[in-house]
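Just so it is clear, none of the values below were taken in a lab; they were calculated from the coordinates. This structure is a prediction, so every number in the text was calculated from the model and none was measured. Cβ atoms are built from the backbone, for glycine too; each structure is taken alone.
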Structure 1
Amino acid sequence: MRYFLVLFGITVLAVMGIAGRRLDDGGGTTRKPPIYVFPDMDRQLKLRPQEPNAFFPNGVSSQLPPPGTIARSEPLRVGDEAFYRYQDVPVFTGFVSGTTNFVEHNPIPVTAQVMQRGQERYAIHCAPCHGAVGDGNGITRKIGAMPVVGNLHEKRIVSMADGELFYVITHGRNLMGAYGPNIPPEDRWAIIWYVRALQRSRLGTLDDVPQELRASLNP
């Protein structure tokens, strides 16, 4: 047993001296890489962009997509413009481009389809907490799971810029979690349009109704 331990110790020292340190004569580190027993992907074989490579028949590393390839993401079209997710534009950030200022107005044009989509998405993602009419009396508050829920008709929230509402939906605030991973940007803006409609229905006055439609209102 004694000889085994001595032999084992000598073996460990030899392995550490050769593979573990690899020091040069000057006492500094050598240019030679250490010997890896478990490389853990520290050093990988890879194709570097724009460099010649004999692996492909045409000899280049950066290959064009095969014919018929489907893009992983489609641009978000707003009117005649198309925006991609990597762009610093209000439709994806809620900020004025290149600043930390929230955009005042919703960049998505309002249509009947957008409003319908906003109502649908609001009912799925927002109504459980904020309630169907936005007063903060959703089911989570009624059962005590969420004792404090924002009332969307409060002056503080009504006065928020549309970009700030988008930011809160995306990243969350206080007890509210982030919904950015669950709701696409266009749906977040549609929800904001619907929230503004809920606020208008509660806070609107007769002056907000077009003259030709006032006669149809119930007294």
Structure 2
Amino acid sequence: MPSRLIPLFPLNVVVFPRTQLPLHIFEDRYKEMVGEAIRDGSEFGIVLAKDDGIVNAGCTVAVEKVLQMYPDGRMDILAQGKRRFEIQSLNEDKSFLQGEVTFFDDEEFAPVPGEVRQLALDNYQELSRLSNAREHASPDLSDPQLSFQLAQAVPDLDFLNGLLRQRSENGRLKQLNTFLAEYIPRQRTIERMRQLAPTNGFGGKHVEL
């Protein structure tokens, strides 16, 4: 598959196809990048930024709506995920990072068992009730890649990055269910302990000895 050069936007976030991402653009290089995307109706790639660099897979987004423009060129935009990609090489010819990427999509299309899909929906509802669930737009339950819609509520970026790379909807939903089967009870316990922990008059925890 031929590669293509696209702008890259490293962020502490993972975005999926057909999900929304609100962004506040304030750095000059990214004002330039997003300005070009708006002008040309083109896409740019969101890649997860980590302490030691960026990961080598991401998802492009297109600007769906400009929410606000500021006098100094800053802007609030609403972007929507489009296509998944893998980075083949990096290019620093412009003020912002670019990458030669190849796009990919699912390669296995076995029907998803009804019980797997229903369990994922149930787990999503339970996850959404937790206080640390990630803020997100309402999921499109008719999306054939339902896993991407449901995973928006998961706050674990490393897990989301792995899910993005998975090339089977059946595999993603099973991966999501396995992860949430451990994550949800653990978070419930953490939240319950926080609620039950007695506090002293200064708002700190008080331990009975």
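Given a value of 17.4, 52 for Rg and Dmax of the Cα atoms in Å, for residues 62-165 alone, calculated from one of 1, 2, which structure does it belong to? Going label by label, the one that fits is 2.
Look at relative contact order in percent (Cα under 8 Å, 6 or more apart) for each of 1, 2: the largest one is in 2. Looking across 1, 2, the calculation of distance in nm of label points 7 Å out along Cα→Cβ at positions 14 and 78 that yields 2.5 traces back to 2. Here FRET efficiency 1/(1 + (r/R0)^6) of positions 54 and 126 (r between Cβ atoms, R0 = 30 Å, to 0.05) was calculated and came to 0.00; which of the structures 1, 2 was it taken from? Structure of origin is 1. Looking at mean count of other Cβ atoms within 10 Å over residues 6-13 for structures 1, 2, the greatest value goes to 2. Given a value of 2.6 for distance in nm of label points 7 Å out along Cα→Cβ at positions 46 and 182, calculated from one of 1, 2, which structure does it belong to? Going label by label, the one that fits is 2.
For the read-out volume of the Cα convex hull per residue in Å³, a value of 171 was computed from one structure; give its label from 1, 2. Of the options listed, only 2 reproduces it.
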